[in-house]
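Multiple structures are listed underneath, in structure tokens.
Only the coordinates and a few stated rules stand behind these numbers; no lab work does. Here the structure is a predicted model, which means the values were calculated and not measured. Cβ atoms are built from the backbone, for glycine too; each structure is taken alone.
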Structure P
Amino acid sequence: MKFYDFHMSNAAYRVRIALRLKGLEAERVVVDLVAGEHRSAWFESLNPQRMLPILEDGGVTVVQSLPILEYLEEVYPEPPLLPADTAGRAWVRGFAQSIVSDMHPLMGRRVRRYLAERIGASAADIGDWYGNWIAAGLGGLEDMLAAREEPGAFCHGDSPTLADLCLVPQTYNARRFGRDLSPYPTVMAIVARCDELPAFADSAPERQPDWRSMEGMIPGGR
């Protein structure tokens with residue numbers, strides 16, 4: 001198994017957690033997004049979209065974080081990261097998609113670069129953009145969690161699911177850029193429980209061998 005990763009990729013962060021939770025060993029290939037390594041010909045041959053993460057498992061190549069997580073769940077089902085019941089699986093997938101499809105794309109590094117280079121937005125304007133979508137996204141997630149009929153220790157039940165694997169990286173990025181997360185107490189209580197687990201703690205960006213400070217980077221860096 002080979003995993004293409006970068007310490008500050010939110011999408012790759014999700015997969016790092018899953019690999020550790022499932023006890024899977026993968027050769028880690030660092031692709032420096034800030035240095036532009038994703039634009040190299042060798043990487044484009046793996047993923048024409050030139051995006052992380054990528055997982056190679058034998059003769060199978062999977063791109064995009066959620067399909068990778070679903071692949072790992074099907075091929076390596078223990079411990080499970082999806083509930084056993086259909087309704088529970090649908091809820092977890094919906095929660096995860098709210099982050100992966102609605103929040104993250106609006107704050108990715110490509111969007112930040114476009115705002116700065118093509119529209120001429122200032123760092124302050126981009127910070128406001130980022131803050132707006134963080135507040136809108138986390139506010140919705142807080143409401144989803146508060147509306148659960150049977151609240152558990154994690155997003156769904158008393159063990160981590162794909163929902164938690166998507167939530168933790170998103171809040172990590174928000175904290176990194178100094179956002180006030182006190183309006184989301186349910187979200188942050190779950191994140192705190194996740195952070196106590198070695199699989200989550202060891203997957204944090206600063207725990208990766210390629211870690212270096214991204215201080216001063218405009219919010220939204222992917």
Structure Q
Amino acid sequence: MNKAIVLLSGGLDSVVSLALIKEKCSKILALTFNYGQKSYFAEKRAAERISQYYDIEHKIIDLDWLSVISTSSLTTKDTIPYISKDNLDNKLIAQDTAKSVWVPNRNSLFVNIAACFAEAYNYDTIIIGANKEEGATFKDNSIEFVNAINTSLENSVNIKIELIAPLINMNKEEIVNIAIQKNVPLELIHSCYISEDKHCGFCESCQRLKRALEQNGRTDIIEKIFEQES
């Protein structure tokens with residue numbers, strides 16, 4: 001790994017992935033995508049702050065057309081489902097919430113756009129925040145997805161480019177633990193599906209983050225980034 005492109009949403013997984021590879025790369029480019037998601041401006045703000053913190057180049061890629069064809073609750077007026085902490089490990093319930101927020105071919109599209117930049121500017125690595133916990137219900141967060149993309153890249157670009165998922169064998173508790181070890185500025189991240197300000201605390205992404213922070217004893221971060229119940 002020499003020069004890397006990071007798919008940076010500003011959420012926990014992408015930021016920790018960045019922190020893990022930062023010292024191994026001579027140059028890093030962060031790409032953040034605007035596909036009409038409800039939390040875009042919060043994600044953009046978080047990604048900009050993280051890029052400044054790590055002193056890396058940052059670009060925004062607009063994909064307006066994706067929101068037009070998507071029926072995901074992330075991009076439409078449909079309500080994003082809430083899930084209780086007790087049901088996070090209930091695969092049937094988690095699959096239902098995953099179906100609601102699914103955006104067609106999103107991660108594959110992001111990686112292939114990153115591959116265009118990688119070949120044009122001679123980057124050898126693309127970093128994605130795919131992880132074991134979300135891979136249980138989102139197939140584009142799985143090791144099978146990473147392997148399939150790498151096979152595809154062998155025939156779609158003219159230089160050697162590898163997709164790497166540093167967190168692929170980790171759950172959220174382990175990812176937060178790594179974040180603490182690496183002094184990741186967790187107060188700057190934004191992982192919420194809904195909110196433009198603080199994390200709502202009720203969507204699946206929020207619940208997984210909040211549980212992992214609690215498991216690591218970081219209630220101070222919860223108080224900083226989550227809406228507080230009255």
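For the reader, a short list of remarks on this structure follows.
- Given 4.1 for distance in nm of label points 7 Å out along Cα→Cβ at positions 69 and 181, calculated: source structure among P, Q: Q
- Which of P, Q yields 47, 44, 27 [Cα extents along the principal axes in Å, calculated]: P
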